[in-house]
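Since every read-out is calculated from the coordinates, none of them should be taken as a lab result. If you're wondering where the values come from, they're calculated on a predicted model, not measured in any experiment. Cβ atoms are built from the backbone, for glycine too; each structure is taken alone.
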Structure I
Amino acid sequence: MTKEFVVDRLLVRQFATREEMGRAAAGAVREQLLETLARKKEANVLFAAAPSQNELLSALAAAPDVPWERVNAFHMDEYVGLAEDAPQGFGNFLRRSIFEKLPFRSVSYLRGGAADLEAECRRYAAALQTHPLDVACAGIGENGHLAFNDPHVADFQDARAVKLVELDETCRLQQVHDGCFPSLEQVPSQALTLTIPAILRASAIVCVVPARTKALAVRTALREEITPHCPASALRLHKHAVLYIETESASLLEKEA
């Protein structure tokens, strides 16, 4: 680790490389799960699905000392309108990256292809209420979003736990930049997402943000006001959130130092 500092309530840990950052974040998730399972029969964990999470997910999948058969898994968001087997689907991404690699007690998929999307939001919200989140593994989007809470739909006081949203163009372009879709036209325009309050209800949040393309979002989230204009700034309100960044994503912070 090259640097550690606090912004409001948010602890920020900076590393030299993505690999170091991912391993450290995975270690924090592991410790949180082991601590939770020392007190409870089961633990509940939320995952973000994106290339930014690859190092974290890879390191977690290699953590056999966690009794995964006592862990229930959820994911943050899902596109609406993709084919059920589409590789870009977030549930499918996480299935390949971690859900099929570990013997979870249960995996709850958010179904973007459900016939009644509002009913699907209610179903998933009920599952989250039954299994309160012990740890959320999060990322930050290029526009500062958390899950699919883009600035125009983010609501820090949202009464809902899961909702249907329209995606903004910056968010959709990120999916092209990440290599998930060949063109903007092929990126779905709607998604289901956990809301900001639902994410912040997790007992602990481990947020992993690599890459220079996220540098502006990181600087805005840490240096400007806490506001839905940068949804990730809400992390500064959480008592047990840690932001993991590396040289590239911290590059604009370094210029200010």
Structure II
Amino acid sequence: MNAILIPLLIVSAAGYLGSGILFLLKRSRIALGAALFAWLVNIAVVVLNGLIVHDIPLGNMYQVQGVLSLCFLPLFGLLAAREKLGWTGIYFAFASALPMIGAIFMDKQAAWKRMPALQSGWFVPHVLAYMISYALCAVAFIMLIRLWSRKTERTEFRRAIYQILRTAFPFMTFGMLSGALWAEEAWGQYWSWDAKEVWSLITWALYLVYFHCRKSSWSRHADIAHALAFLALLTTFFLVNLLPKLGSLLHSYA
């Protein structure tokens, strides 16, 4: 099955990258078409992963990366329509490509059986809420890097970053609260100070600091809080799962 999946991953990643380049060249309509094509191929990857494991394909980092990439295009459509952020398409397109590129080089484990703790109605809402928030936070951070390199349009960029993070934060909050409810259902306690839980809380708190800074006299520190929050997010999403010393006992299946 990998013989089919790898070409699909490459095509999808190339489509997202091509869309970003077309946005850069001001060919927005063609760029949207390329993004939609890549997204449809992305759907095929996720469906195939589901057929392989005969379950929801969220059992390892490789499978999660495919689902993460799916989140960007619908979120871009939502923000373009609601917040008039159609000009951010280039950032959503390039961000969409990153998880797919990562998935190409990851171990494509086929076998996965949900342990008893995962046999819960909270599983999909909890994970999906975090995927949505992480996708939006990734775009906002890419835009922050771009902001630091620009001398003009800083106000427009800051407003867009704020709108994107304001959309992400409720999903992140729901992800953390639903995780606590799920933990109580599975293990009889809402919080275990597991590494994944602790870093999730740190990430959430740092984004809260960003919002506080932006609305207070500490506004000049908002970018620093934003950058620290995203570094904590990367630790939560990648390092806790991949580095043994930071390993998460209760979330090792992720």
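Quick notes on this structure:
- Calculated for structures I, II, relative contact order in percent (Cα under 8 Å, 6 or more apart) is largest in I.
- Label whose coordinates, when helix-only ellipticity at 222 nm (-39500 (n - 2.57) for each DSSP H run of 4 or more, over all residues; to 500) is calculated, return -25000 (choices I, II): II
- Distance in nm of label points 7 Å out along Cα→Cβ at positions 141 and 173 - highest-scoring structure of I, II: II
- Source structure (of I, II) for log10 I(q)/I(0) by the Debye sum over Cα atoms at q = 0.07, 0.08, 0.10, 0.11 Å⁻¹, computed value -0.21, -0.27, -0.43, -0.53: I
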